[in-house]
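Next up: the structures, one after another.
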Structure 1
Amino acid sequence: MDGPYLHHALSAQERDQFERDGYLIVENALTTRAVDDFLPLADLIDRDERARSGADPDARMNHYDVIGRDPRLLELIDLPTIFAKVWGLLGWNIQLYHTHLTVNPTAPQGKTMASDGLELGWHQDSGQINADLETTPRPRVSLKVGYFLSDTSEPGRGNFYVLPGSHLQDDFPGTDRKGMPDGAVPVCVAPGTAVFFDRRLWHSGSANYWHQPRRVLFYGYAYRWLRPRDDMQVAHYLPDCDPIRRQLLGSSPTGGRGYTSPTEEDVPLKAWIERH
């Protein structure tokens, strides 16, 4: 890691927006060339997983734990345009704890937005953690970065829907999780855009009525003491990784205690931030 990270540090305006709205849009996080490289990889993973699971070709799919599938995916865990904003929001005691690829194929012929709607499903991330944590509002604990590989710059393209400010509301603020609560908005972004969002933000995918599938790579970051949400098949990467990448991939040189009482050896990101 070197200078380019510092050019993309979290600004005060970005912090304020994230704290207020629960999400943040970063345009041009990926170059056009990078998007062109990741698209066929995403489609390959999708084809393999649909064949393995026997899933319907029209089904919306979440393919979990994709980080270990190809070394190119490793590049996104500390992407210069994004990573400084991740630690700017969460601090240095962090890890990658979750990755998934979402693919939302074009709606079957004959289905339209007018007749079939957006097929929303509002939720917060992290499952059981939302029932186990007792404070109100619940703590952030983690965030996700979604790398949009498809053009969702107009509604009806499988857009990511968010309810700004709802990360501070433990209970769903609407009456129907399949409906459209007041204040909800589609996130309309071009390919190469990254969208940060607090795990507590109420959000939803939606139906895709465009002529291309909607593909997004999601990378979740959390504090190192939180168990990974995936099986994290990354051991084959570790010998060639620098210390900070090893931290992000879950390494703890001092053992289990290093997750809750980390030493400098466990969290090299801390020393890098202090130096720079």
Structure 2
Amino acid sequence: MYWVGFPLAIALAALLLPAGARGLRDAGLVRENYRGAQLAFPLGAVLAAAALVALAPLAFLNDRADLDLLDPELRRWLPYLLGIAFLGFLDDALGQGAAASAPRGWRGHWRALREGSLSTGAIKAIGALALAAYVVSGRGLESWRYVVDVALLILATNLFNLLDLRPGRAEKGLALLGVGLCLGAWTLAPIELLGIFAGPVLVGAWLTLGERAMLGDTGSNLIGAVAGVWLLTILGGDGRLVALAIVLALTIYGELRSISATIDSVPPLRWLDSLGRA
């Protein structure tokens, strides 16, 4: 019954996210989007909170009533998911939103480090590496397989940060990945493992597509972390190597070129990207 967490999280998120977005706006926590609108920010913090609200009754019933409501592997990956969300929140609160000249992307943060400045983006990258190295350890992997899995987890997390330049794009990417993995492996394992996070993300897309709220790095990092964990837990060894190559190529492309411009230049991608957007 591991799948129960997914519909429960959707139901709770439907109640919590609109109120959370209003709370952010009432507290003055807003950010200007690409069209100049002032949106509640960062919605990712509310997504993480909604997942924890769903986790509370599931954890209690899983232990006290001896019900199989939580995948045992969730214990391994939860520190990474919540840690990445926290690092994203740190970047949202103190990082690039504070100054237009703040460093962006891997190259920008590396340049800042060479100049003696430790940006919040660099702190996030170092923290992500530490968290990934921790949660991937203890799985009995060969040394090079361990490095591959750590790299895949980090790069997948960062890739969704690069994608989150238009409303709903990161959420659509996660949904497509989840459907692809479920159909490709003919399993509900992605939903059973991380349904408490995937549910709020799907509900949150209603707010981001309607331009009522922005994910922020908190949300895009959390979505990327979910994607990375799905890739590590569903794909076999060779599949993870292929995934790493694809994610690395997309990351390099996103650092050098505009992903938004590329999507806009391909009609099917442009249609999918704009689907549901206000």
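Any read-out appearing in this document is the output of simple, stated calculations on the displayed coordinates, not a laboratory observation. From a predicted model like this one, the values you see are computed outputs, not experimental measurements. Cβ atoms are built from the backbone, for glycine too; each structure is taken alone.
Quick one: helix-only ellipticity at 222 nm (-39500 (n - 2.57) for each DSSP H run of 4 or more, over all residues; to 500) came out at -6500 when computed from one of 1, 2, so which one is it?
Source structure for this number: 1.
Computed over structures 1, 2, mean count of other Cβ atoms within 10 Å over residues 215-222 reaches its largest value in 2. If you line up 1, 2 by distance in nm of label points 7 Å out along Cα→Cβ at positions 175 and 199, the top spot, with the largest value, goes to 1.
If mean count of other Cβ atoms within 10 Å over residues 7-14 comes out at 19.1 when worked out from the coordinates, which of 1, 2 was used?
On the way: 1: 12.2; 2: 19.1.
Attributed to the structure labelled 2.
If mean count of other Cβ atoms within 10 Å over residues 143-150 computes to 24.0, which of 1, 2 did it come from?
Numbers: 1: 24.0; 2: 15.4.
The read-out comes from structure 1.
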